[in-house]
1. With distance in nm of label points 7 Å out along Cα→Cβ at positions 71 and 95 as the yardstick, tell me which of I, II scores highest.
2. Quick check on the output: -29500 is helix-only ellipticity at 222 nm (-39500 (n - 2.57) for each DSSP H run of 4 or more, over all residues; to 500), derived from one of I, II. Which one produced it?
3. If distance in nm of label points 7 Å out along Cα→Cβ at positions 111 and 127 computes to 1.7, which of I, II did it come from?
4. Work out the source of 1.4 here, i.e. which of I, II gives that when distance in nm of label points 7 Å out along Cα→Cβ at positions 39 and 103 is computed.
5. Given a value of 24 for relative contact order in percent (Cα under 8 Å, 6 or more apart), calculated from one of I, II, which structure does it belong to?
6. Computing mean count of other Cβ atoms within 10 Å over residues 55-62 for each of I, II, which one ends up highest?
7. Identify the structure, out of I, II, from whose coordinates Cα extents along the principal axes in Å was calculated to give 73, 40, 20.
Structure I
Amino acid sequence: MSNENKVLLEQRKENATKVKAERKKGEPTAAFKGASWAALLVGAASYLIGLFNAAMELNEKGYYFAVLIFGLYAAVSLQKAVRDKDEGIPVTAIYYGISWFALIVSISLMAIGLYNAESIVLSEKGFYGMAFVLSLFAAITVQKNIRDTQQAREGE
């Protein structure tokens with residue numbers, strides 16, 4: 001191997017070490033954090049833009065907006081309760097149960113609302129359902145990333 005190749009190889013190793021040193025152990029990668037935030041923004045924005053442009057009564061729009069906000073809160077709350085329990089942090093049974101109940105209720109309200117919505121065509125129902133599920137999943141992932149980053153930085 002020539003001297004030039006050895007120098008380039010050493011530089012690459014140094015750069016890789018620097019990149020790894022910037023990210024703490026257990027901290028998600030910047031790409032994963034970015035993808036999670038992008039999924040949340042795309043899901044919630046798509047849902048809200050679709051809702052804004054929908055040809056439905058204002059009270060129906062309010063219902064679907066409230067279900068989205070309720071679902072996002074319930075999903076994050078459940079993720080936190082599950083993780084706390086897994087890490088040995090005390091979680092009361094009532095809070096854990098309410099978190100599960102709230103998520104199930106929000107998903108059920110969305111499903112029942114879409115099933116009974118006669119003014120919404122099937123393709124729109126699918127759109128709202130997928131944007132809703134994407135938003136819930138992304139909210140859980142974003143919350144997990146925030147907590148993992150916080151723990152990694154506290155563990156220094």
Structure II
Amino acid sequence: MRLGQALKGRGWMASTAESCTGGGVAYAITEVSGSSAWFDRSFITYSNEAKQQMLGVSATTLAQHGAVSGAVVAEMVAGALAHSLAQVAVAISGIAGPDGGTPDKPVGTVWIGWGLTAGQVQTHCHHFAGDRQAVRQQAIAAALLHLCEALDTIST
């Protein structure tokens with residue numbers, strides 16, 4: 001796996017903070033033999049309370065922006081980095097459906113954030129199509145891709 005090679009080559013660890021994917025990114029990572037060398041832990045923070053308690057997401061941020069927002073995933077990334085041994089983390093929060101969508105945030109809206117201990121967190125809003133499983137699978141793939149791209153931009 002490209003992600004594992006990039007992390008192992010740097011001697012780095014990764015962590016994940018997931019909401020709508022329910023641990024799917026961590027599952028995909030740990031499907032790779034040897035991932036214990038470069039994957040530290042995952043936080044499954046489905047509820048707002050879990051986001052606050054486990055990752056330190058601010059109640060104010062949740063109230064102002066909602067759980068499905070760039071501001072929240074940025075705080076999730078920061079929390080995953082602060083509460084792990086990882087140098088890189090990814091966070092996901094979204095609306096996988098079939099319920100829960102609104103005109104402003106329809107089903108398929110997924111925010112992904114990623115960042116490094118030495119750099120700023122980046123976020124991106126995706127709009128995935130399909131049923132619940134399709135949205136979740138696309139979010140998992142996008143999260144892994146964002147991590148790989150972030151690592152590719154850093155010289156070894």
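1. Values: I: 2.6; II: 1.8.
For this comparison of distance in nm of label points 7 Å out along Cα→Cβ at positions 71 and 95, the top structure is I.
2. Matching structure: I.
3. Corresponding structure: II.
4. I
5. The correct label is II.
6. Of structures I, II, the maximum of mean count of other Cβ atoms within 10 Å over residues 55-62 occurs in II.
7. I
Every number here is computed from the coordinates shown, using simple stated rules; none is lab data. In this text, all values refer to a predicted model and were calculated from it rather than measured experimentally. Cβ atoms are built from the backbone, for glycine too; each structure is taken alone.
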